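Taken together, the values in this text are just the output of simple stated rules run on the coordinates, not laboratory data. Being a predicted model, the structure only gives us computed values, none of them experimental. Cβ atoms are built from the backbone, for glycine too; each structure is taken alone.
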Structure 1
Amino acid sequence: MNWTIEKRKQGNEIWVSSNVQPESILVGEGYSKKEYKRSMELAKVIVKALNEYEQTEAEQEGWVCKHCGKSTFETEYDYLADIDEHLGCALEFQKLNIQHD
C-alpha cells in the first residue's frame, strides 16, 4: 500500500489517501494560507510515517515461526534454523519427533 497527499474541493481540503481505496484521512482544511501550510506539513509527516510502517510490514512478511507462530524478524541469525523457524522451536520439534518414533 502506498500513501499520498491528495487535495480535494479545489485544493481546500488536504487528505492522506492510500492506493487501496476507500482508505483516506482528512488532515485539514486549507481555506487560509496558514491553515493550508500547516495541513500540508502535517500531511507530509503522516504520509512518511504510514509509508515507513507499510514498508516494515512488507519486510516482515514471511518471517513467522512455523512452530510457535511468533515473528522471527527481530531474532538474531544465530538463533534461527531458517527465516521461518526459531532454533529453539526447531530443536523442540525434533526432540518431540524422536520421542514419538
Structure 2
Amino acid sequence: MAKAPTRAAGPHIPPPYEVADAVAFQALSTGTATPDQQRRALKWLIEVGSGAYEFQYYPSDRDTVFALGRGFVGQQVVKLLKLNLMTLRRAENAISSKPPAA
C-alpha cells in the first residue's frame, strides 16, 4: 500500500482528517455541535487545516505563497479568538457616539 503524501511534499496536499473531524464540522455548521466538537473543529482548522503554527516556507515561491495564504486564515481565526472584546466594544461605541461631521 502506498503512503499518502505529507505536507512536506507541498502545501497543496490536503491535510489529514478523521471521521470525528468531519462530524465536528458538520455539527458546527448545523448549530448542534457539543463543546468538545466545537473545540475539535477549531483545533483542526487552526493547527491542521491552515497550518497556522507551521513553518510556511518551501523551495518554490509558489508553494511558499500558497502556504502563507493558508496559514494567514488560521492566524486570523486565532486573532479573533484572542481579541479583548471589552476594548473592541469600547472602540466601537466611541466611533458610533461621535456626532456626524458637518
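Of structures 1, 2, the largest value of distance in nm of label points 7 Å out along Cα→Cβ at positions 29 and 93 belongs to 1.
Which structure, out of 1, 2, was Rg and Dmax of the Cα atoms in Å calculated from, if the result is 22.5, 76? Value 22.5, 76 for Rg and Dmax of the Cα atoms in Å corresponds to 1 out of 1, 2. Out of 1, 2, which structure matches -17500 when helix-only ellipticity at 222 nm (-39500 (n - 2.57) for each DSSP H run of 4 or more, over all residues; to 500) is calculated? Corresponding structure: 2.
A value of 11.1 for Kirkwood radius over Cα pairs in Å, for residues 37-84 alone, calculated from one of 1, 2, originates in structure 2. Given a value of 16 for relative contact order in percent (Cα under 8 Å, 6 or more apart), point me to the structure among 1, 2 it was derived from. Computing relative contact order in percent (Cα under 8 Å, 6 or more apart) on every structure in 1, 2 gives 16 only for 1.
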